[in-house]
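Every read-out reported here was derived from the displayed coordinates using simple, explicitly stated rules and does not represent laboratory data. Model, not experiment: these values are computed from the prediction. Cβ atoms are built from the backbone, for glycine too; each structure is taken alone.
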Structure P
Amino acid sequence: MSRVLLTATWHFGRLAVERAFNLLEQGAPALDALEAGINAVELDESVQSVGYGGLPNRAGFVELDAAIMDARGHRSGAVAALRGFRRPISVARRVMEVLPHALLVGDGAADFAREQGFEQEETLSPSASEQWLQWRETQAPPADVEDNHDTVGMIIWTPDTIVVGCSTSGLKWKYPGRVGDSPIVGAGLYADEAVGAAVATGDGDEISRVALCARVVFLMEQGSSAQDACDEAIRYLMRKRSDEKGTPPHAAVLAVRADGDFGVAASYAKFPYALHDGHSLTMGERDAIVST
């Protein structure tokens with residue numbers, strides 16, 4: 001097959017990349033491969049930050065966010081605070097393809113999913129339900145921030161197209177209705193056919209406040225390599241949003257430039273990601289940026 005590059009966030013990004021690459025080898029369009037790759041993570045009950053298996057909000061409801069973007073024409077679609085549907089990336093794609101809107105939320109997103117023939121299903125897995133019941137007894141804050149923002153984000157690049165998508169159940173025990181960066185164009189993802197694409201993961205509230213992915217793509221547009229753009233965007237986040245003790249928000253970003261140049265940066269150590277160059281799949285690990 002022609003040149004291709006696929007990359008995805010976190011250890012479970014391997015599942016997304018493997019599924020997507022297999023479809024590309026069979027001749028599937030990039031959007032189909034992207035959707036199917038993210039679906040594989042959404043339907044994996046062992047992943048507790050995405051889709052079915054995702055941990056619920058403080059009221060015990062799983063609210064899912066997802067977005068998809070095709071660099072050609074800046075086409076995008078997204079859903080947020082979606083309840084009752086296990087494959088929000090698929091609903092987001094349908095928003096992109098059949099509606100003039102960029103984002104549907106809550107009951108409106110669920111109504112649209114039903115209208116489009118998506119099956120309504122239980123999204124609270126037995127394991128997630130058990131953990132929520134335990135948390136309800138203590139109301140303890142999340143103990144591990146890094147394990148609490150694990151969006152699946154993926155970029156597929158070929159010489160002819162760039163597509164990007166992300167899906168998440170968001171911050172566990174979040175306030176009902178809270179929406180992070182994942183379904184927000186410019187924050188959780190961004191793509192420009194002439195420039196490249198970026199996708200983020202981490203503390204979605206902080207990522208949104210600096211429009212992280214748009215910043216990465218704008219830096220590439222100004223001539224930065226994908227790596228330099230990722231590094232500078234994370235440094236910007238650290239300069240603007242670190243707390244009074246100098247502790248930066250948890251965030252990571254992947255980027256692919258229009259010529260296939262790849263970059264990754266993170267504000268915390270040992271950020272794992274999957275990368276397939278069309279020949280082999282490797283799991284990478286990025287150290288934290290320590291200087292702003």
Structure Q
Amino acid sequence: MSHPPAQSPDDQKPFGAYAPNALQRAVIAAAHGSGLKRGAFRPWLSRIVHLLGAGPIDATYQGASFRLHHLASGTERGALFNPDYNLPELDFLREHAPQGGVFVDVGANVGTYAVALAKHVGAGGRVIAIEPLPSAGTRLAFNASASKLTNLALVKAAAGDSDGMLKIETDGGNLGASHVSATGDVEVPSYRLLTVLNDNGITRIDALKIDVEGYEDRVLVPFFRDAPQSLWPKAVAIEHLERNAWQSDCIKDMIARGYAIAGKTRSNTLLVLRS
């Protein structure tokens with residue numbers, strides 16, 4: 001079983017070592033101030049920025065410090081070229097996770113949600129970031145450290161419907177498209193969400209985001225079946241783009257348990273627990 005390297009030389013250099021040069025800054029600023037920040041243009045912009053200087057880019061996103069490996073990661077391209085990337089979802093989660101609150105990120109990728117929410121809830125709050133892919137976890141840990149966070153716990157595992165092992169199929173062209181697959185090239189530990197929360201002493205959740213590429217139902221349905229209602233998150237952002245891969249409709253399951261749809265974006269359904 002092959003494993004991608006957990007760390008690269010890029011991750012060992014201090015934040016700021018990959019500050020964009022003048023030409024890169026001009027391209028990034030042009031994207032920020034125009035329609036070029038939209039998804040269709042970002043791969044093209046990424047190639048231009050790479051031609052102007054190889055390597056990742058150190059930048060600020062949502063008030064936090066990120067080293068963005070934009071060339072083969074749609075999420076990191078979004079954070080680099082669009083200052084409003086995922087902003088409706090982030091605002092929804094921040095609205096429901098107050099200072100001192102608890103946020104859980106299932107499928108945390110490089111931390112664009114987890115790190116931003118950790119800055120928001122402050123030192124008195126807690127963030128649990130669950131990410132199985134070693135390369136993404138390493139980037140998340142770097143971003144959390146660069147942002148001087150002390151309230152974020154990284155769980156280096158997949159979330160699933162049982163405690164054991166799962167295989168992840170990686171996507172060389174887009175880090176965030178990696179997904180659970182029987183033929184995956186990376187084998188990782190897998191834990192039930194309830195196991196992770198209990199192991200980390202979590203007794204309440206203000207907000208939860210889940211994006212695990214079509215495996216959301218395998219995480220959420222067993223969680224809501226087995227967890228006490230006191231542990232159910234008050235607000236949930238769930239990616240629905242891969243719902244055709246669900247074995248059961250976890251959004252319908254949540255609605256039956258007392259959640260209401262508060263809004264939808266292109267990628268996510270936003271739900272709140274009715275009191």
Structure R
Amino acid sequence: MSEPLIGPTSHYYYSQRLKLHYVDWGNPDKPPMLLIHGGRDHARNWDWVAQALRDDYHIIAPDLRGHGDSQWSIGGSYALIDYTLDIAQLLDPLDRFPVTIIGHSLGGAIGLQYTGTFPEKVAKVVAIEGLGPPPGMIKERPPQERMQYWVKEMKGFAQRHVKRYASLDDAVERMREANPHLSEEQARHLTVHGSYRDEDGTYLWKFDNYTRTTTPYLFNRNDAGELWSGITCPVLLLRGTDSWASDPEKDGRAHVFTDYRFHNIDGAGHWVHHDQLDVFLGLVRDFLGEP
């Protein structure tokens with residue numbers, strides 16, 4: 001008998017002429033599940049979730065464009081619509097629908113955007129703080145002002161030098177500063193898979209700095225609400241009580257969904273699936289039911 005697969009296999013596909021990477025956790029005869037990471041993260045951030053669910057699902061986790069081992073977007077443009085197209089380009093050739101989607105932050109927004117666009121292709125969707133900026137953070141400004149700010153921001157990124165770390169331990173320390181809830185083991189695992197050693201011996205993060213830029217076209221809550229209201233499958237919304245994200249039931253965003261559940265998770269920040277893994281898995285398994 002062959003040894004059980006310990007980690008995922010690595011694969012590539014193309015979207016908008018970009019070579020994009022994803023990992024496959026095997027078990028192709030099981031129902032398909034897509035795990036979509038957040039901004040400046042990578043596919044291997046899902047390893048603990050994938051290991052827990054891989055016996056029941058055929059799990060695929062992409063590195064979004066500009067992240068992980070996927071190619072960076074020429075010109076530095078990273079829009080929600082492009083990410084959503086990339087997901088369609090990944091899923092369509094596999095032709096395993098309907099798929100279950102779990103997304104974190106940006107990945108949650110992409111998952112909801114895809115589901116609202118192709119509701120018949122998704123069985124259930126879980127969004128961890130994936131509803132975009134809290135309403136209070138969205139500042140309405142005239143189009144000219146927004147364009148001027150964007151041009152200035154893009155010029156600034158062209159002159160920006162990426163942060164280098166003298167050692168892997170230094171990068172791990174930065175990872176724990178970004179999320180104090182992480183254990184040493186978690187932070188090291190995420191750093192090993194999310195960084196690379198340059199030829200001068202320093203370590204850099206794998207994501208493109210241009211993924212930090214904001215679009216001059218504000219998050220369109222009207223379009224988003226219309227897409228979300230068209231989602232026909234059940235939706236699970238999750239939020240960490242220690243996070244900057246606002247409660248979507250209190251601010252009204254959750255109520256556009258036809259069929260949803262919502263949970264605040266105590267003791268978790270923005271990375272709920274890292275900070276309270278067992279609680280997260282319990283809620284997800286209860287929501288998904290028998291595959």
**Q.** Label whose coordinates, when mean count of other Cβ atoms within 10 Å over residues 119-126 is calculated, return 17.1 (choices P, Q, R)
**A.** Q
Q) Here mean count of other Cβ atoms within 10 Å over residues 79-86 was calculated and came to 21.4; which of the structures P, Q, R was it taken from? A) Q
